[in-house]
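Below are structures written as structure tokens.
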Structure 1
Amino acid sequence: MKKIIAHVVSVHSGSNDDLSKEEHPSIQIELDGVVGDRHRSFERTTWEGDKQPEGTTRRNERQWSAVSVEELSLIEEAMDLSEPLTAAQLGANLCLEGVDQLSRLPKGTLFKFPSGAELMVEEYNPPCHDMGKKLASIHTSRSGEELSSTAFSKAAKLSRGVVGMVEVAGTVNAGDEVVVELYETPAWLVRSPD
């Protein structure tokens, strides 16, 4: 199994109406998600354009979210922002450094923390229009042009981060080293050619 050693730059939780989260020195993670976070639950209700019809109660595969400083920088550059784009503004629970192409991690990848906490990647977190409208209202471009409400969606395509579920409860601290174990199909599932 391929492993990457990365670092936790910052951790966040909250349930703000503007989709942002507060930065904390550490967050407590339970089996149903991040303590004090709006996405903490074993289940969630689907929205328009989701996997099931809008309003369906389903398993919550979005108990936590993560972004990387590398991809935040790419988005910031593509949007021509005059100020830094932060993980807290995007409503992410974790901001990591050292994972190239975080958004492309395969489902089943594990993040393992010193406390014993483990988070499993479920899927890529696509940029949403509501976040785009919010960012356009609080950011300005270096060129002085007004940002459109779709600028974020265009800039963050395939670099918005990942979401997932909690495998093992524990604490995650800013500054922690995190072992990223990339999912690989087990050898016993791979058919050998006859």
Structure 2
Amino acid sequence: MPARMLTGMRWLALLATLLMASIAWAAGFDVISASTRLEGGVYRLNAQIQYRFSEAARDALQNGVPLTIALEMEVRRRRPWVWDETVYALEQHFRLEYHTLSRQYLVRNLNSGERRAFPTREGALQHMGQITDFPMLDKGLLDPNERYEGALRARLDIDALPTPLRLFAYISDDWRLASEWRTWRL
């Protein structure tokens, strides 16, 4: 094979690798895993979520704009001939803030009021992305003769942004950060 052709193929392989890497690190949220286990009559959720903010969202966070993440959880009754029925829905909200003076990232669970500080954004995102033994639903609320599935997704709550930024966020793809629904059998 001529040397020129080998050099061209190497450049093409390098460009393909860079393109794949940029796609893999594109902004967005991913529910990597989600499952429930039954313990003491309660379905407990375990999930791992990966958060990748857009540059616009990261810049806003660094400049003091708090970002609110909504975790949407559902239990759906499976039906063979019509669409599934949502029998239970719950949202958990987390607020991520950066404090310039302390150089700390603060994660606040808006449902429980729990607060934790982290020295890095990655540490804060990792904490928000790890759901362990969350009491999702009491087994007694479900009909034992029906089939159910759990569903989870994460999204940036644009409505929680300050008003001037919210208007821009509605029309910009940089702010439409949400995962696909992740489903599993209960």
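Since every read-out is calculated from the coordinates, none of them should be taken as a lab result. Just so we're clear, the structure is a prediction, and the values are computed from it rather than from any experiment. Cβ atoms are built from the backbone, for glycine too; each structure is taken alone.
Identify which of structures 1, 2 gives the largest calculated value of distance in nm of label points 7 Å out along Cα→Cβ at positions 42 and 170. Walk me through the numbers on the way to the answer.
Values: 1: 2.3; 2: 3.9.
Once distance in nm of label points 7 Å out along Cα→Cβ at positions 42 and 170 is tallied for 1, 2, the winner is 2.
Taking helix-only ellipticity at 222 nm (-39500 (n - 2.57) for each DSSP H run of 4 or more, over all residues; to 500) from the coordinates of each of 1, 2, which one would give -3500? Here the read-out was taken from 1.
Looking at structures 1, 2, which one was relative contact order in percent (Cα under 8 Å, 6 or more apart) calculated from, given that it came out as 27? Label of the source structure: 2.
One of 1, 2 was used to calculate distance in nm of label points 7 Å out along Cα→Cβ at positions 50 and 138, giving 2.4; which? Label of the source structure: 1. Of the structures labelled 1, 2, which one yields 17.6 when mean count of other Cβ atoms within 10 Å over residues 34-41 is computed from its coordinates? Considering all the candidates, the number was obtained from 1.
Supply the structure label, taken from 1, 2, corresponding to Kirkwood radius over Cα pairs in Å with the calculated value 17.3. Could the numbers behind the result be given before it?
Working: 1: 17.3; 2: 18.9.
Source structure for this number: 1.
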